[in-house]
Structure P
Amino acid sequence: MNIDNPLLKLFRSKIYTALVLLVCALCIGVVGYRTIAGYEWIDAIYMTVITITTVGFAEVNPLDDQSKIFTIFLILTSVVIVGYSISVITEYILSRNNLEDIKQRKMQKKIDAMSNHIIICGYGRNGKQAAKKLLAYKKPFVIIERDKELINRFQETNINFVLGNANEDETLHEAGIERASTLICALPSDADNLFVVLSARQIKSDLTIISRASQETSYEKLKLAGANNVILPDRIGGDHMASLVVIPDLVEFIDNLGIIGERNINIEEVEVEKLYSLNEVKTIRDLDLRQKTGCTVIGFKDDKGEYTVNPEASTKLVSGSKIIVLGRPEQINRLNSEYNIV
């Protein structure tokens, strides 16, 4: 929207000019009829309005020659001012609509060029939190939201929005679901999330789908519909609060491992293919990440999806496996720079 602001400011300045001219014409007319024709204030205002708007009602009182000359001057002046004002306002309205269309087409063009991106359905509390974390990790994503006012509020944040209902297949296609890697259903209604999961799974069978659920009874339904993961925010919130009572220091430490801002990334998941060529199988010891980057390997996920906490140094890094590393933000940045991880 930034590129459109100068044009919109120009139109607004023209509107302000037109309003000032209209007010000046009204004041001149009222004062003129008051002093020249001797009308009362209310009669002077009435005569000025019907003259400027060219309505054509009869005069309040017969006009003398001086009053007639003044009326001619006021009519000629007001016709120009009113005509200018109408043209400016019309141009502003049409141009604003055109600018909105241009902006939407430009955003859609960016979305059409995206691939392996994430689609977030709904920009409520959960959707905003998901977007915040994805921004911190610099992951490309698109938000589907049907509240236009909400989109306009955040349109200068360089976030890609699709205006529409996520329940409709057309809207999912506009968000590039065929090229997306993940879909996050963060709609407030479990029924809407269920419908979106069914539609998305039908469109793309290998899509990773993560959905929220308000009711525990919706958990199995969403899983059966095709969701890979179902999150119950209320359950997570309750567990977290209880954990703060039982093990407060540990929970606080784990919370600090998460993302608070862009510079506070302490944990990273890395595919082994990005760390070295798989011509020969290496081990965690061979990588020597601690010496090179300062990061520590705290987890390992093998090619079958099994997790190992605090893996042995002799663990083999086969194709399709991942490692989870822990480090300070500067160490994580060193790791990403060392291995060109994006």
Structure Q
Amino acid sequence: MLAKISVIVPIYNSEKSLPRCLKSIMSQSFKNLEIILVNDGSQDASLEICEKFRQKDNRIIIINKKNSGVSAARNSGLKIATGEFIQFVDADDFINFNMIECMFKNINENNADIVICGYNKISSNKVKKKSPNNFNTDSLIGFRDCFINLYKNAFLNAPWNKLYCRKKIKTFFDESLSIGEDLLFNLSYISNCDKISVINQNLYNYDVSLQNSLACKYDEKLFYNKLYLNEEVQKFLKKNFNLNDFSKINEVFAKEIYYYLKKIVFLSKEQKKEKLKKIKSCVENNNVRNMLYNAKITDFQIKIICKLIKVKQIKIIYKFFCLKKLINKNGVR
């Protein structure tokens, strides 16, 4: 008998995009699905849309709960899932009609513990294709170089471009975090894997055009969150790959610090004095300085900021982003 796959969809105020998402799942070429819709306290018509679609498809199961965040919603789905495999889809997004079939075929043929695919990033009617290189390994240690490349190119952060074996899931999503919980879930899961498969097909459609994205907000906790996540990635590399040279992954951290400093200037509503204080706190942080010391950075602007951090030029960093903000405001690229 063909294996069953549980598709878990966390939903919060997604009435505009939800029908497209559900149609893409229901019309999959792979039919043996358990479709778990987790309504996370939506205040719009999301629940009504879920009920309407359930009347059309008896594979749909609805969980209706108080708003607790996307991690709690995914965990609620995991707790009742009965499929041998788990696929996550976000309500703002949609999947190609053959995504689940392609993912299942690959994980089955390679007897893999996880399969990772590419995706299309949709923003303002523009589509950016993100395609990893095809890869297969029979051991976790053989995944080291591929892991670094996937991490640097943001293929490991989300759960939706992956097919998981349910029996391999040992830890759930950390509900105390609002940023980076997906990456931690994936690090934990991959630690339990032996056979890993990567395919270069762009099967998932990640639509950011309707999102009230955290990427567009300034959060004071963001800095310490990024420090924590980078440390967790380093621990993963040490434990699983016996790797102590973090120069390649520290390029990712450098990029995160760059955008954190940019958000202080662009998005924080604080006065200049407070912004400078936060920039100083970041620049003088020993962990930041150690991580950036040997980072291999290719982006010119990020390289400039890293050099300014090394020599503690706080006011120049502030002026750099003020100038960028002015240029953006005037429409000059």
Structure R
Amino acid sequence: MSPIKVLIIDDSAVVRQVLTATLGRDPAIEVIGAAADPVFAMDKMNKQWPDVIVLDVEMPRMDGITFLKKLMAERPTPVVICSTLTEKGAATTMQALAAGAVSIVTKPQLNLRQFLTDSADELAGAVKAAAKANMKRMVACGERAPQRVSADAILAAGAQAMARTTENIVAIGTSTGGTQALEFILTALPRVCPGIVIVQHMPEHFTAAFAERLNRLCEIEVREAKNGDRVIPGCALIAPGGRHMVLKRNGAQYQVEIVDGPPVSRHRPSVDVLFRSVARSAGGNALGIIMTGMGDDGARGLKEMFDAGAATVAQDEASCVVFGMPKEAIKLNAAQRIMALEDIHRAILHR
């Protein structure tokens, strides 16, 4: 196979230099150029189109968001956002993910050169995952307008939901392509629906901005989980980046515990950690959903949920941006049903 052709766009000469050297050491990757801003980059791209673009957000002449929207409208290409850990940067990066970026790699404001060198595996992995992305799905999800349900739908759901309790919960795990997939699902849910716990592979400082954005779009409440939060109907809790989320039973109620610890299945938060805790605390009262993402995090956890009597769903290949995590779950016979992204919200409402 020919190497993945990568173009780096960043206004920092240090970042361009270190990323070029770091990614260039991987035999599966070929850095074909680097540019200080999107205007310079477009000149290079007209001569040789990259397979993956590593993109900064805040740059002179044209910002990364404007460039990304232009790119997705004219020639959709996988983009990995390389952004700093500032709150402002986190909010901007959420806009980039909504516009069609595949994933995020964070960079600190201090000790940048050392960080980028030490993170060679993470950087190369993000590029390889992006190269496998189904860009048709990214663009399709990005173009979808948030669905607003009518009062009739809410009232109908409310009449049925009176019989529900917090014992019925939904656990969702996803990674690459998951930010748009989650938006697709959560915006389709009425205010009255089961409580939801979510692990989306995302770095520290970004999950809060992601949750805030979804909360503005959705009928349900969406927020970054805090230790001790109850899992209640009409609310989705997203595991904070850099920490694991565990479901615990407290009498007849459920709550989440936010814990430190090493990465599990190479991730923190880990889908496997959440799913296994749901299997043990909720058993047959839960629905587990594994969606688009690279690797196998969550596959074994979903199997444990299935074995504990939970209903389980895997997103189908055609609607995934990267058919990795669902594929591994299907191999383990962990999924009772394989569903298109467009149908998953119905599984949540009509389990």
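What to note about this one:
- Which entry (P, Q, R) yields the derived value 64, 46, 34 for Cα extents along the principal axes in Å: Q
- Computed 1.9 for distance in nm of label points 7 Å out along Cα→Cβ at positions 50 and 82 - originating structure among P, Q, R: Q
- Parent structure of the calculated result 26.6, given that mean count of other Cβ atoms within 10 Å over residues 194-201 is the read-out and P, Q, R the choices: R
- Once FRET efficiency 1/(1 + (r/R0)^6) of positions 58 and 114 (r between Cβ atoms, R0 = 35 Å, to 0.05) is computed for every structure in P, Q, R, the highest value turns out to be that of R.
Any read-out appearing in this document is the output of simple, stated calculations on the displayed coordinates, not a laboratory observation. Since this is a predicted model, take the numbers as computed values, not measurements. Cβ atoms are built from the backbone, for glycine too; each structure is taken alone.
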